[in-house]
Structure P
Amino acid sequence: MTGRAAFMAWFVIFLFCNSVQAQYTITGRILARDTDLPLEEATIQLKSQHTHSGIDGRFTINSSQPTDTLFITHIGYDPKRIIWTNNSSPLTIHLLTAPVQLSQVVVNDSRRAIQQVMQIDLKTNPVNSAQDILRKVPGLFIGQHAGGGKAEQIFLRGFDIDHGTDIRITTDGMPVNMVSHAHGQGYADLHYLIPETIKDIQFGKGSYYAEEGDFTTAGYVNFTTFNRLDRNLLKLEAGQFNTLRTVGMFNLFEKTGENASNAYIAGEYQFSNGPFEAKQNFNRLNFLAKYNTQIGQHSNLQIVGSAFNSKWDASGQIPDRAVKSGLITRWGAIDATEGGTTSRTNIAAKYRSKISATEDWLSNFYFSQYDFSLFSNFTFFLEDPVNGDQIHQSEKRKIYGMDHRYTKQVLGNHSDWILTAGMGLRHDAVRDIQLSHTLQRKEVLEYFALGDVDQTNASLYGSAEWRKGHWKLIPGIRIDHFIFNYVDKLQPVYSTQSAQKTMLSPKLNLVYTPHANWQGYLKMGKGFHSNDTRVVVAQEGREILPATYGADLGAIIKVHPKLLLQPAIWFLYMEQEFVYVGDAAIVEPSGKTRRLGAELGIRYQPTNWLYLDADINYAKARAIEEDKEADFIPLAPDLTSTGGISVKPIKRLDINWRYRYMKDRPANEDNSIQAQGYFVNDLLINYTRTKWALGLQIENLFDTEWREAQFDTESRLQNEANPVSEIHYTPGTPFFARIKWSLFF
């Protein structure tokens, strides 16, 4: 379908739906009783229909009769029933705060229900560290292998995503992933996010959503920070390995009323030497400022600014043979000169407006300035027996971007529609992106790659959500246009290598809700594997953005108010995977791949003081064009599980036990070498009073010896005549206890 034909199709649908208006329209506003502030994302149910309140707490829903009953729910608030009559003026509904409970989850919209479950998970098991942030997503695993300052390695749905190649991550709508990064495509360093500021985590798996673009192969994750603080916070943490962390969050002002506004600031400092024999000297400083204001009755402006700086030393990956022979311990190093520095400054402005009772507009503008410098040595003395193989990766980057989205709700006598249209633009200007061979972090021995990258992504998308009775159908389409430019500064003659590509990605979601307590869904979509600019310009005549095709079949089942199940099976096919290996400045192609799997999420709250959760994920990842004996995808996890128990035995005391399990997995294509699995447990105990709280957090409660990041790498030690290919790894965190003290005011 051409762009003009697609536009005409949406226009005809729009006109048709506008011509069938409901007989009775109900409008109102949802407010919190204690603060009188508007409540966004409240669910308003009317028989088989439902809608949600907007940024100002307002909602509109259709009724086919002059008297009807509304059922209003919101996580963290008591539900409420309202009798509406046609003679009523616009409703003002106040909700009372209540303990967060599983019974508050409304199973009528799979994406929102999953989000509500995540809100309960966050309330019962709050994020306690930067390492915890991504682990909150069911089925997502991370691994750190550079001292805590480098972005984590990510695993999801049979992918070794490296540092973000196939998952889209955003914070308050700002992209985290770095395109064409010095260390690898999609590099997603989330360490600028202060854990205590996280209000909500939205996520979806697969490329089934028209509004989610580049990197959304395995899925997307969007972190949202608080718009306002309920109270000020001072926190101090101290623990083993000379670990110190302080957090401060302070309200600057808050004005209530029709033109409400507020602002707060938050800061974090962290230091740790880590468990390694060579001190980690890890320093991280974060700062966040957020301002919100109502503009009239129906519009809102939000401005967010943040700054982040980090510096660390690292022991790097160690070869298995060196530990077994006694050359080093698990906490030793072959090259203790690894480490790096990184910084990022962000500013973003988000404008949201309720144009009318049925129309919403959102605009988001953002800018980031980013610096990165990383020293590593994965092969030791393989290439240079005298000086060693230390490499330096660095870049300086500026990101400019904006997103706009228009949504219209069309209410009909027999069916409802939600029409969405949007556009986005992002430009990355990367200067002096390099890979070099260095000595002791000081001397450059040789440049392997040095250049400038300019990459632009312009996008358009549209979707139509049709609701009738128990059914909901959501067709969507997305168009992405990429412009790639690369200047190789190592070439004697200046020239710009360039390429362009347009991708058309149709989506289709079908949802069936036969009962208020369960919903089934089928999601299908086409996406694409995101590629580095340096890969694209080197692949002349080949498919530079290979397509992906996937489908999910699943359900959300509320067996009873205290038990919720989320089963799903899924499939994903990729035409091609090209990877730019930042550690070697080479393009590494692989052929067609196929992944399929099954997932099960379980949430059970038998009493108000006990909450249990578990997520079990299975994936089978294979290279289609390879022989059966050599078709494994290295490091792709096949069986993982996370979960835990949250107990509140007495008032003010919370005890949380968490586990994570990953089965052994192939480390090479024929599975002759395996990366060891692990089962690790954490414990968090908090005692909270009105003005203060005291906590104890223990990572790796049973002091399990486990390997966090693992690779099959060829290397040579200084005293070895020949190279050896085997597992190289970073040891997982040992028993690690921290005391936390918080002051509220």
Structure Q
Amino acid sequence: MKKYFNSILLTGCFLFLGMSAHSQALYDLNTIQKIEIQFSQANWDYQMDTAKHGSEGYLMADWVKVNGVLYDSVGVKYKGNSSYDSTQMKNPLHIAFDEFKDQSHQGYKDIKLSNGYGDPSVIREVLGYRILKNYMHCPESNFAQVYINGNLIGLYSSAENIDKKFCGDHFYSNYNPFFKCNPISNPSPANKSNLKYINADSNSYMNLYEMKSKTGWNDFVKLCDTVTNYTASLGNNLDMDRVAWMLAFNNVLVNLDSYSGVFCQNYYVYKDNTAHYNPIIWDLNMAFGAFPFSGAGGTSMGNQTVTSMQQFPPTNHSTDTYWPLINDVFANDRFRKTYIAHMRTIISDMFASGIYNGWATQLQSIVDTAVQSDPNKFFTYTQFQNGMNTNTTVGSYTVPGINTLMDARATYLQSTPEFALVPPSINNINTGAAPAINTNVNITAAVSNATTVYLGYRFDKTIKFAFLPMYDDGAHNDGASGDGVYGASLNMSYGQLQYYFYAENADAVMLSPQQAEHVFYTLYATTQEPSAGQIVINELLADNANNAKDEYNDEEDWIELYNNSNQLLNLSNLYLSDDQNNLQKWIFPSGSTINPNAYTTIWADDDSLQQILHTNFSLSKDTGHLYLSNASGTILDSISFTAQIADVSYGRYPNGTGSFTMMNTTFGYQNNNDPLSIPSVLALDQVSVFPNPAHDQLTVQCNGKKLLKVTNMYGQQMVTQWIKDQQMISTLNWSPGLYFVQCGKTVTKVAVSH
């Protein structure tokens, strides 16, 4: 029978919609979203079925409401593979706000909704992401009730789309190679998105992966070549800690609709500005054993029973060449031990502790009434109530109750030889008092049963952790030699230090915190509260047409501050505003500092939800005011400006102390000593910087003689010199991270990775 509507609505469905629908966060875990779709096409269902079987294009809805907020001309289509069926009413949905019109909801351009197929508990996806977010970057997720043309379709799980916004939020760029790893068509045991090298022709990969960036196929083929043939270089190309977390999570939760299962699918990889690809797990609606196909070689689906899933081995696919990434982890002593350590952490944190059960109970309580009222649910309300503890037949296989699977699985894993190996222990971490900027800090920890100890450290979240050996030799501020206290020293060159400990013996690894690298310790340097004159508004660009871009690859207005003092200044209690009657319009994030005689640049784009430094107001190119004040309302600096010119900044000359004048932009470093006239400022420079990312060196090409300046993210100048046409620069001694290259008036970003 073709689909039909059931328009019976229970008033209880609305109890979870929140007190203020218009202000409700899209991924608030404690509320159910209300999503209403209105089509004028009487045969909208037929059109979407047809599109699903054809080009998978979007049907334009007249409007979509999200918690009462209306958007017109929105794209909607069906999605999914096994969860989609043209004969059922409740199919997975993809809502694209920007398909026909430039719009978004709370910054999100897409909503992806799963229909609960194969999940009697209803909560698998949301619970899975709730667990995963403790260990690696992953989508936000919650629940939504969907109505089409006024009729309740049912309860869905809603997960954040993995898109360029997600990359900008979590990896601080979104313009690098970015791939979805799912077979485009005809997935089979031999047709996997497994990062296995096929040949040098990128066309050979296009049926297995989908490029989400503008370019990158050749780069991606090199990644597959490294994964398959040059495994000694893996750590230079992949974030192997995130790889270990992904594989550990998939194995512990028997999440086989993933890289670890038969199709090696449902994940993304994104290359960040440190030249490392980062895996991102996607689509957890069939986690906890709801997809029982592990695969074997290129021939078998690898059907698992409930018992075999309870006893699914940590070593699965460790030697099967169809899973090269798992092969690589097990072939490398450090990667293998880290993978097992991450498995041990997930079991200890979530399952041996029972915390997951409390979360599951809470989630089922949130959706209970909505499940009862769902006219198109795939399981009975009784099956939902028993979905944690009772196995359910779905087609030709059995879906285990989540408790039934995971309680037995925790017991099994803790009995395996891998878990029986004894790792080191790490205790009594000590960094002393908060250090002064540019002084050495001594870090110690009591470590037992270890042969090697490292301190992982970085000074900014946008760069990778570097590693410093720790010693128990009495010569590294570690106390007496052989007393079990390991020490290391490094220079506190920035306002905060993020760090963790890695201890290893012949058998196992221990991390502290155990959730590292996703979780880490933070040490803050001593700071001084700024006074007027110490910190100033140094430069602004109110009409950014073709200048510096933010981490979302957007050309946004920006404001530059300069620290005139030789002190590390605290920005956490400072505000920026464009309104004298509302000086506390935007506050700097907690922990923000500015180094002595250094620069901080803030994006003025009216988007404070973005991740680094983005204000909740923008600058006017016609006329405006800008105020920098402290928590007591004292204005530390202010400027007024009139009509601005595209890509011409308004800055202090001399730098930090002088009056404001039009000048070439000097994003993040010293203002020009010779401000140019407006006509010469508008001349267009042609500059090329390559390779990007750079490793040991980079080359800058320009037209004629230009002043070249390179600064890091903290405003420190790495290079200041005149060049003509082309210059090669060594980056061997530069820390991994993002750098700004200015040649003439053109600013280009380049990542450095070693």
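Computed from the coordinates by the stated procedures, all read-outs in this text should not be read as laboratory data. Quick caveat, the model's predicted, so the values are computed rather than measured. Cβ atoms are built from the backbone, for glycine too; each structure is taken alone.
Observations on the structure shown:
- When helix-only ellipticity at 222 nm (-39500 (n - 2.57) for each DSSP H run of 4 or more, over all residues; to 500) is computed for each of P, Q, the one that comes out at -2000 is P.
- Read-out distance in nm of label points 7 Å out along Cα→Cβ at positions 36 and 308, computed value 4.9, structure in P, Q: Q
- Computing Cα Rg over 2.2 N^0.38 Å across structures P, Q gives 0.96 for structure P.
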